[in-house]
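Structures given as structure tokens follow.
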Structure 1
Amino acid sequence: MGATRGSILDQGMTPIITAGLILQFMAASRMLDINMMNREDRELFQSLTKVMGMTISFVMGGLAVMSGYYGPVAELGLPVCALIVAQLFAA
């Protein structure tokens, strides 16, 4: 199945949910100056959530590969590791 260990959908919805929670916390604590009543600010917040989700996805993919989750990094080699991270990021 798509959610099994080692599949392309391994990370699931975790990056986008994590990004949303972090940014909502930052907005609620006034670390971000965003007025949710303003349409432009809401659009900016949604775009920032997506960009942060993509960043978290890339970092999580890199950390999973570097930790040996998909096999020893020395045996996989740099090109294979880069491909795995790219696949996780694209998923």
Structure 2
Amino acid sequence: MVLCFPNQCRSFDATRNRIRFWGHDNMQEVPLSVNAAALLCIELGAGAEEVGQLRAFDANRAIIEDRASEIYSRRRKAPYDLTPADF
């Protein structure tokens, strides 16, 4: 199945220093995250604070969702945490 992203919600997880977001495979919700180091790989000025990471995520959402879809299609087993190696 194809992972889609009808819900544009995302949240900052300060404990693990990452952005959480969700995709859907049919009716199943798929939790995903991208860590701060991965965001720095796609946008150098992302910063470590919440506002900078959320801004970097929003500006690069299409790239992040594409990579998340590729990873999901190869490895349909949680967790789906995107790291620098994924970019």
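No lab work stands behind these numbers, since they all come straight from the coordinates. Just so we're clear, the structure is a prediction, and the values are computed from it rather than from any experiment. Cβ atoms are built from the backbone, for glycine too; each structure is taken alone.
Here helix-only ellipticity at 222 nm (-39500 (n - 2.57) for each DSSP H run of 4 or more, over all residues; to 500) was derived from just one of the structures 1, 2, and that gives -10500; the source is 2.
Comparing Cα Rg over 2.2 N^0.38 Å across 1, 2, which is largest? By Cα Rg over 2.2 N^0.38 Å, the leading structure of 1, 2 is 1. Source structure of the calculated read-out (distance in nm of label points 7 Å out along Cα→Cβ at positions 16 and 40, 2.7) within 1, 2: 1. Of structures 1, 2, which gives 33 when relative contact order in percent (Cα under 8 Å, 6 or more apart) is computed from the coordinates? The correct label is 1.
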